[in-house]
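The data blocks that follow each hold one structure.
Bear in mind these aren't lab numbers, they're just calculated from the coordinates by the rules spelled out. Computed from a prediction, not measured in an experiment: that's the story for all the values here. Cβ atoms are built from the backbone, for glycine too; each structure is taken alone.
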Structure P
Amino acid sequence: MDKLRIVGGQRLQGAVTISGAKNAALPQIAASLLSAHPLELTNLPAVTDVDNMLAVVERHGAEVTRSAHGARIDTGAAVSKETSYDTVRRMRATMLVLAPLLARFGEARVSLPGGCAIGARPVDMHVKALATLGADIDIENGLIVASAPKGMNGARIVLGSPSVGATETAMMAATAARGETEILNAAREPEVADLAACLNAMGAHVEGAGTHRILIEGDRGWRPATHDIIPDRIEAGTYAVAAAITGGQLELTHARLEHLASVVQLLEAAGVSVWPGDRGLVVARDGPLRTVDITTEPYPGFPTDLQAQFMALMCCAEGASLLRETVFENRFMHVPELMRLGANITLQGTTALVRGGEPLKGAQVMATDLRASVCLVLAALVCDGETTINRIYHLDRGYEQLDRKLHLCGAEIERISA
């Protein structure tokens, strides 16, 4: 397995191009299965999660033509067959093919998914949404077996919590259901709104995405489409922390301020400057870091996918800060590895108390999930001495050429191939 070797102490300076959003790309790739017409996606990030999702639709008969940062997906010859555990074990997002297969073919058999071990993240809301639209759902030998041979009918779907995945499943299924569907307590994330824009380009009629109430007029017919994926707000937030933790200045090309309001608010409270530039956002710090307390929440609250990165930042601020995780119950697996670097962190349930200000020191550490991986990279940038981060295949799932982007901005970072 590849590893990263990082020597800390370099101030980052320069520009970073923010790639397309991985969490927007995955449901849009799945959505291509709804239609027999081709879908072309541009600004597609070059990460392994995207590779895996494209492989999933290929195994259902889609023809995929790749370009540098795009893909043309022709599903004219697609078929509904079992999406096996071997296919989906690498990430949970493959659950998103369930609704398109069911909507188009009247049946679907999808293995219960795998992915990062950051909590249970049950699929019950996905299943309930499909059942509300009239599908029959069973769990058999680790497979979700769904059928709707006469099609689905529009209905009111009330989600128990604003789950992004369940909202996306409900949206995709509803586009092919007869009549109107109303989704209440919907997730408001930009990635949900971007899926709606993609579906509308394909011929659907979706209104209200980005709010708690989404209306969908189903069974409108499909057409060929092209859609440009939004920039990755989590990648942008990660590089903003990289500038802050090193006391540097980075221009985040393509980053959108409107997607990062809660993040920018906390950065500014921590003593970091953020302002719009000609090509995106500029993030800089030239004074001391201040501690801030953080609570993760569904959008527009502070994103759980940036909790680990901000914990690394708070390890470098003088004083104590509290980080509360309310989205996933097992998302502090990076804490023992940060402590190997000298961090002073106390865990109590879903709350972490970080006492910062003491210098971090390089060591051997191991990545446990996607965001934990990049948290360790950020901490290593300011460690005294050398840090080696093992199992970085997690990192490659969601960050495009992170080591190269950091190197171009002055980091002393090297990928070591096994």
Structure Q
Amino acid sequence: MRGTATRTIGLLALVLVGLAEPAQAAEETRVVTGRLPAHEWMDWTASLSYVHEHEQGALNREYEAQDTGGHIGLVSDLVYQRSRDVMQLRGEAGLFKDLSLFTVLSFVLADQRSLNFDQGNNCASQPNGCVDATNSTILRDGILPGYGTQLPSTTVFRGPTRRGFEYWALGANWAVFNQARDDTKPTWILHFETRLSLAEDMRFDPAAPQKNTGVGLGYHQFILSTLFSRRFGPLEPYSGAWVVLPVLTSGSPFSAPGVSGGAQKRLGFETGLEATLWHDQQAHHRVAYELRGQAELRLDGLEQSPLWEALSGDSRCSTDPTNYCRHPAGAASNGPSVDLDRNGDGLADYPNPGVTHSPSYVQMGGDTGLIIQIGPHARLRTLFGLYWQQSHDLTDGSSGNAVYDVPGRRYRIENAYSWRLLIDGGVVF
């Protein structure tokens, strides 16, 4: 009993030593100060980060037939994939006390999307067997060409590799409370950011599929967020929330003829924990483990869905609608069209911009990784994350397009997930 009590007292002593560690902010709530302490000049930081993202999901199609008993069922059609690599350069400088200004330049190194026939393990349960060019509904309805032909692979569509300058961000952080200044209070940060989409907007034209490789979103973003953290020795939990408000750019595809409404607004919440695993205070070396969870609600509004490039029409549709405006296979030229009827005469006369009106849905997941501080001025942060997207219809029926946006014709994304890798290195002075 005496040995057990001695070990228990020793363990409690180690915990108390850990709790006596000087306060320092978690990476998520790092404060770039104007002056701390009073005799020092302002802080500034610079960082370079790389993000790789891969996402995919099953695009299933509604249908009505005898085997559904008159009810709307789902049939497999496509598998969507997207791979994206982004590099970001960030700089931040303390302005006054705990108020700082920052700027971010975001460059897309590569953004590639593809659609493939869904030939998964559930082929036997599908009404038409495995999906191919003879039964794919996206080919049957004339959204993409090739119905009834023998395609050389299961790939139905591959968009151009997009790359270039994505946005320029400017913003400010203000620490209402800063635990590094007053260890009786938590750290509380208010964040404002504007992301200006100054690059060429993303568009797709089947008449010139490689002409547009822009990565612009078609809207600017205004971001408001708040973050709280409180260090308890080697542990620092944090949580926060944000809202993203889009404002369409001039000439945005979201404001094309036949499209109405605004881009999706986003609301999010995150919570996490940073735990110091090892700390050499004299040399300013530190290794910490980070675990973070996030949930985001994307409100109903316009978006470029996984089908936006496939839905985008040929620019020649407006000058030669008979040959270049799309209709379901075998339909007359005055039948339902994937493209738009601007003058209301029942005939398609304008290419579809690819933008659709989405219902609300949730995306959630989490990240885990390490933070390594090397001396007083250098740091490295790595995170790996998995995210899941709620199953939802790609369109909400508000456009009334008889080919893909009415009950029995809509697409639904299911089993959608993504994984992300972040590597961020920076210097702090």
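Work out the source of -8500 here, i.e. which of P, Q gives that when helix-only ellipticity at 222 nm (-39500 (n - 2.57) for each DSSP H run of 4 or more, over all residues; to 500) is computed. Label of the originating structure: P. A value of 50, 25, 18 for semi-axes √(5λ) of the Cα gyration tensor in Å, calculated from one of P, Q, originates in structure Q.
When FRET efficiency 1/(1 + (r/R0)^6) of positions 205 and 397 (r between Cβ atoms, R0 = 30 Å, to 0.05) is calculated, the result is 0.65; to which of the structures P, Q does this value belong? Going through each structure in turn, the value belongs to Q. Which one of P, Q has relative contact order in percent (Cα under 8 Å, 6 or more apart), as calculated from the coordinates, equal to 15? The read-out comes from structure Q.
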